[in-house]
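The structures considered in this document are given below.
Values in this text are rule-based calculations from the coordinates and carry no lab data. Note that this is a predicted model, so its numbers are computed, not measured. Cβ atoms are built from the backbone, for glycine too; each structure is taken alone.
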Structure P
Amino acid sequence: MQPMATPDELRAEIAAARDTLRTALHATSQETWEREPAGSTDGEESWSARQTAEHVIGAEIYFTNLVCKACGYPGPDSPFEGGKPSFDTVDAARAAFDQAIAIADSKIKYVTETDLAIARDEGTVESLVAFWPQHTREHAAQVNAAGKSP
């Protein structure tokens with residue numbers, strides 16, 4: 001059995017994945033923001049950079065709320081109208097991503113070693129927090145693919 005990661009290690013993984021997404025967002029131009037990429041061959045749905053960014057930025061708040069609920073403390077309210085992010089521009093998405101990170105970090109900084117072992121329907125707190133960077137990296141790759149000029 002692999003030893004449990006520490007909260008700081010898990011937060012560092014999340015931060016590294018966010019850097020990957022931030023880089024992808026900065027490499028995306030407004031011209032390619034809403035361009036639908038060609039369908040993928042592995043059966044995955046192809047999203048535009050905008051659709052992908054809206055999803056993954058909203059996931060920052062979603063994952064934060066899952067972790068908070070499992071740990072027994074209040075999660076954040078979504079700063080996005082109707083709880084669903086929508087960004088007409090790449091610049092708006094970049095700013096919203098930083099906002100979502102600040103909100104998430106203000107909560108997950110309290111996750112302790114003891115919290116990681118808490119089990120809920122969605123899994124342990126550790127498994128929820130460990131999945132978060134994987135999700136972010138997968139979508140950063142989608143943003144990169146969709147945001148490239150044809």
Structure Q
Amino acid sequence: MKAKTIIGLALLAVGLFWPQIQERIPDFTIPSKPTLEIVEPSEEIKEKVSSIAALVTDKEDRMDLAVFNMIFAKRVLNYEAEAQDVQDIYVEAAKILFDKSLKGKYNGYGESIQDLLKDSMGDENHTLSQSEKDSLSEDFNGLAYVLSRN
């Protein structure tokens with residue numbers, strides 16, 4: 001009988017103080033869809049990378065690659081590395097993240113990325129200058145932007 005009385009009093013207290021209890025419960029709203037905040041590149045860069053982005057046809061792959069390239073674009077600015085190291089970092093990170101899910105899936109994508117890297121860094125191995133890192137960042141940010149838009 002004591003248990004029923006305690007439960008009854010607890011329910012009565014909750015009922016009387018429910019408005020005050022509700023005010024103290026935080027509002028947890030979960031966004032329905034995450035968003036990427038990628039800086040819009042110049043038209044020149046969009047044109048430069050649009051043919052690469054067009055190679056990737058699957059929407060999920062496009063978003064995954066957009067995030068990957070956006071992160072690379074941000075991080076490359078702080079690398080103290082040689083050109084070959086940057087290429088290796090990009091390839092190894094892609095292998096770790098995507099495993100074999102993209103291997104051979106988009107004909108010409110790998111070669112196009114290689115050309116995009118060389119466009120900023122050239123063919124010779126050397127320590128990257130800040131302007132080369134800036135160029136890489138702009139190109140890969142542009143690729144991320146175009147991948148995320150289509």
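From P, Q, which structure was helix-only ellipticity at 222 nm (-39500 (n - 2.57) for each DSSP H run of 4 or more, over all residues; to 500) = -22500 calculated on?
Values: P: -20500; Q: -22500.
This value belongs to structure Q.
I have 4.1 for distance in nm of label points 7 Å out along Cα→Cβ at positions 92 and 124, calculated from one of the structures P, Q. Which structure is it?
P
Hey, mean count of other Cβ atoms within 10 Å over residues 100-107 derived from one of P, Q reads 11.8; which structure? Display every interim value, and only then the final one.
Values: P: 17.6; Q: 11.8.
Working through the options, I get structure Q.
Suppose you compute distance in nm of label points 7 Å out along Cα→Cβ at positions 20 and 76 for every structure in P, Q: which one lands on 2.1?
P
Matching task: 3.7 is the computed value of distance in nm of label points 7 Å out along Cα→Cβ at positions 4 and 84. Pick the structure from P, Q.
Derived from P, not from the others.
Work out which structure the value 61 belongs to, where percent of Cα pairs over 17 Å apart was derived from one of P, Q.
Clearly, the read-out refers to P.
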